[in-house]
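What follows is a set of structures for review.
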Structure 1
Amino acid sequence: MDASLNWLNRCLDRAVSADEAERYLTQAGLPLESVTPLPGGDVRLDVEVTSNRGDCLAHVGLAREIAACGGIGFKRDTLDEPTRTGDAADSLKLHNQCPDACPLFTAQVIRGVSVGPSPEWLVTLLEAVGQRSINNVVDVTNFLTLHFGQPAHVFDLHKLAGNALVIRFARDGERLTTLDGKDRRLRPSDLVVADADRAQSLAGIIGGFDSQVADGTTDVVLEAACWDPVTIRTTVRCLNIRTDASHRFERGVDARTVEFPARFAAAMIVELAGGELLGGSGDGILADGPPQSEPIVIDLRPSRCRAIIGVDYTPDEIVALLTPLEIEAERADADLLRCTIPAFRLDLTREVDLIEEVARTGGFDRIDMAASLPIRITHPQESERNLREIATTLTGLGFYETVTISFISPDRAGPFLDPSLTTIEVDDERRRAEPTLRPSVLPSLLACRKANQDARVSVPGGVRLFETAAVFAQTEPGRSREQQMLTMLMDVPGVGAGKRATPGDVQHAVRLLRGAIESLVRGLAGPDTRLAFAVAAPTRACWDQHVFAAVHIEDGAIGELGLIADETTRAYDLAVPVVGAELSLEALLELRPSRARVRDLPAFPGIERDLSVVVPDSVAWEDVRRTVHEAGVDRLDDVSFVGVYRGQQVPAGRKSLTLRLSFRDPARTLQHDEVDPQVAVVVAALESSFDAKLRA
């Protein structure tokens, strides 16, 4: 923000030099970009104001910071309000139809003004900060913006149809010519101040050309309001228009701070342009908006302040440092200050914010620089440990991590969107080609795979990719849903470019991907975790309807895996088939490994028996494994999957499943004839459960 040194000194008991102003503002966290001497002895200060300090986009706010950091008296503005006559409500009707977007709208009517040049002192102040003087009425509103940080606007009363001001959203396609002479087409998301017929200004941004104050104006309406920052920011970006007013409203103006500047501006207009200020039941100010919020009260502990800053500030010293900032601090007990936050400080919401205020105004130079820093080694957060474990496991299995952009085109999003959801679109010229927030990371990985294909990247076993990122969708209009997902994509190995994968090739790829998920989950949660893959029907068009499964941990679903549909791979012009998986990252990060148990290595050898049983195609390995364990087999140490076979020797609709049974006795060496009855128990259990036939 450009500030005038002379203007700042009008707000201080003692004039400061440019060097002093720079020192105190820098201490306050408001460094200067440049210092420019001006004719007449003034100095222009280009102050860097952070986005959370909207109160410092005004000379009053900057002067308050200088006073607090420099121990200088701060002059508060006084109001000598002129006598009000008549009733403003008889001349103007006010209707605030959007209280959420406009927490407070005020209007004052002044009749019989004489529009003309501004006095020299006002012209000099405005020119010192790069503003051009327009006339004595409009200049008051510019003074108000730069002095108090409260933008305002004046309308010519006789140019308002129906003598009314209505705060509403624009009608789709409604036109408005703004003060810069541009004809703008409005959208329903644009908030306007309208008369009885049409829009007369863009709320909180810029006034309208048709209702502006000109040389012949005699009766004016002075508007001062506050607006929802998001609503203002949306219109600013869509219409590509930025003004001093929008710059301030985007950062927040509290409704409780509007009235005094509004009265001050009305008094200035009467003083500089004459006229009669109308009164009425609301003491002359017409206002419309919901009830104003109560002041924020924050408890501050001096002991906590000392612990964080490292300076032993007493409670009385803390009160003395906060008072110049207009923060009212009262002693509640020996180690508690109850602090009431002024309305203009929207950035103060927590105890630590007040501690920062103490450090700023007290001076960072009071904080000792320690010769060494104590470091305490702590166990990493479990979520961070799991993130590292995910990356380590997958890269060890040949996957490459990707980082891709979150936007895709609407046609690419369609196949990956659940039918119960809708996509989220952004309205930004820079994202015109890809305005959709992706509902899945799979399209991004497919695009990445296509880029690797075009670059002729060849990896033994095929390209394998993974990414942890957010996906977005709407459950209903205006209700967005964001999920963190782990997404994996890998080639079907052994299938050349342009060749069609056999069912065996696809099954092999699915087993590899399943194995990667098993390694991942058991690395996160331990080897005893119950992980299941249930054949299911996909709800999204991106998956092949016949090769798809839901992934479950214990009793909860965490994701899905399967073959990417041919239509989808053709859309990305991929020459090889691919399989993919999507898992909930939140669920994976919540997994915790069980306590590790150490046991001696076995002292005696075990016996392994391989069984090949013919079972229906629908039988899942997880069901077979569970059945074997539940059969109550004596001395069974483990059961593991060996392989599956489909061929001429196996009837259609069935498969040959080979499993390995491991037996061991911890006290002696087993004999083969001792294991035979246990194998028979397993075979009987499989025959009973799955109509399994032992294959010779």
Structure 2
Amino acid sequence: MTRPDRNEATTRTRPTGEKLTTQEFSRLAGNVGGYPYVKIVLDRAESELHFIDSADGTLHVRYIACEILGMSLDELARGLDSFNDDVYRNPDRRFYLGTLALHTRQVAGEGQEADAFLSLETVDVDTMSQDMLRSFYHRVRDHIDPSLPLLLKPANHRQEAYVAGIPESEIPRVLSHELYSTASFVPLNAGEAHGRLRVFRSEAEYRADPEPLEWHDIVVMPRVPEDVPRVSGIIHTEHTTPLSHINVMAAGWRIPNAVGTGAVERIEQAGLAGRWVRYRVDADGSDLHLEAAQPRPEGAGSTLPAERVTVDRPDLTPTPITALSELRAGDHVRFGTKAANLGELTHLLQHGSPRWLGFYRVPRPPRDNLLRYLARQLGLPEHAEHPDEAELDAAALRLVKEHAQVPRGIVLPFSLQQRFLDSSAELRDVLDRLDSALLNGTSGTSGTSGTTGTSGTAAAAQVGELCREAQQLIRTAPLPGPVRTEIGRALDRHLYGAPVLVVRSSSNAEDLPGFSAAGLYESVANVSGTDAVTDAVREVWASLLSPRAVLLRQQAGIPLDRCGMGVIVQEQVGATVGGVLVTCNPLSPQDFRNVYLNISPRSVTEVVSGQGAPLQYLCNTMEGGSRTVSLGTAGADLDPATKDLVGRLALISRLLQSHFSPDEGYAAPVDIEWAIEGDRVDLLQLRPFRTAAR
């Protein structure tokens, strides 16, 4: 299936000494993630190097099969798995596959021009040995214009170890995280917005600004804080992670969100600061799109577009405090989503699931299913084209039992919170007045205040004051004796011997389509003793009524009487490494292989708060292997043993995704908080991960 119009450079023999020029590279190049690239194939049998016309995204294997070997697409499809094994895993393979990408970096000295270089990278699943990488690099180097530096870019952690054993004077190299840390643009949530640009050079400048953000604003600042109100778009001018609370919230709001390191300078040069613009983020784009626009007509779209988020009414039937291990997914109406998911997860880790092979059962044409890949990851024989599912299920259960657990805990139901609220006439009166204020004064809210105009500002101020009054009463009103006794007995029965506890929120008004509530409610760590636990429980209950929580729920159409707060009291575990993962690649939505992890050697909180810069990993749950996307502020990468355990965690998370999937497509990703100490992985939270597109 040779294309008659393809560039001659893609097929003709390149004798030693003939060089690829910059001009020829440009003619052949496609573009991904802002980088021009050209795919290459080294045919060792014919001693030919092919530079593929890459603008249309032709796959390596398709090019080899159809252009070099003369196969039809049907022939390729019938033997695709074995063909892939031959070109990526065979130690005596005929073809070496790679990609050349063109990069620029600023050289030292103000006013200096950018320095250009090419990187050579194999496919991330490639199992090339050190000698193969060395040979590949030198063969390609021989065919590149010597004025263009060529750096080897290891495609995974295994290759990084191989390359580390080669003198840099022989093969210069660049690591993935080094390129990521200098990227000027990273799309976090694709989307479009029409709004007013509000630019702040620091958080202090943002806090000091007397004009509050409105819902139609597009905020531009180094890192947007967690307590930002509902806005229409976000631009971070410093690198952040897509898994921080604010970025998860942005996905829930379905607003465009990106990193643009030079955005402030560009905005000021164009005179756009404070003006209305159209802002667009493309998932596969190479830069921010900002253009001046007319303000919204007076009276048109002056309030936040109406949204109605569906939430189940909390079940306030008297319910005892219950061990976490006794809950199941359906208990969310009595204990909250987080607690119900953890209870379901506890049961799953002990007993397995008839659904957890689902992701690998789904056909991905031309493959009937991906079970063969799972078998390989679980250490089962690779020769089986159709692995035995009972054997796969047993191997999966062994994996999760060996490595994963949920710390023991208890859960306080919604009904216990209601008993406390009803015990104080003063508190009940404040809540009635708050409910009335919300119904009468803040429907159709916008901005930080909740309404537009003087009367709206006054109404919003009243709501805020009532929220704070209610919170203070929750913290100080006497706790009924029977409630305190029930909490103490549950602690003694289920958490004996636990020296330190963590008290977590578990509401029904979170993890919903259109409303994630990431970081909205409180958790209290390092708690010891019944008195400290009851104080922490009050703090969690009070967080349901923070002014920001009430406003954001009101904007989503969630009434106050539909919100309950359960409380998880759990043994606090030690950790040498903690983090968050999602069972997708949020930076590349079409990538079904990889799990994306953010990792901190200090705490999970550092990851989700967005204050720290975590390690960022991609772990392949099909062919195996992992790579470091960013080191963040860490001085060094993880040690090999921890990398291996993180890879096992990624595979476990893919099984969990299948179990918790709402349908038989098994494609809905989950978000998991986790901690590692030694060879043990503690799973701390599991919830749906909703991208802007979902």
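Values quoted throughout were computed directly from the atomic coordinates according to the rules given, and no laboratory measurement underlies them. What you see is a predicted model, and the numbers here were worked out from it, not measured in a lab. Cβ atoms are built from the backbone, for glycine too; each structure is taken alone.
For the structures shown (1, 2), mean count of other Cβ atoms within 10 Å over residues 18-25 is largest in 1.
Largest in relative contact order in percent (Cα under 8 Å, 6 or more apart) among the labelled structures 1, 2 is structure 2. Structures 1, 2 were shown, and distance in nm of label points 7 Å out along Cα→Cβ at positions 242 and 426 at 4.9 was computed from 2. For FRET efficiency 1/(1 + (r/R0)^6) of positions 130 and 658 (r between Cβ atoms, R0 = 35 Å, to 0.05), the calculated result is 0.45, so let me know which of 1, 2 that is. Label of the source structure: 2. When mean count of other Cβ atoms within 10 Å over residues 498-505 is worked out for each of 1, 2, structure 2 gives the greatest result.
Have a look at 1, 2 and say which one yields 61, 50, 28 for Cα extents along the principal axes in Å, for residues 226-377 alone, as calculated. Answer by label: 2.
Among 1, 2, considering only Rg/Rh (Cα atoms, Kirkwood Rh), which has the greatest calculated value? Checked 1, 2; max of Rg/Rh (Cα atoms, Kirkwood Rh) sits with 1.
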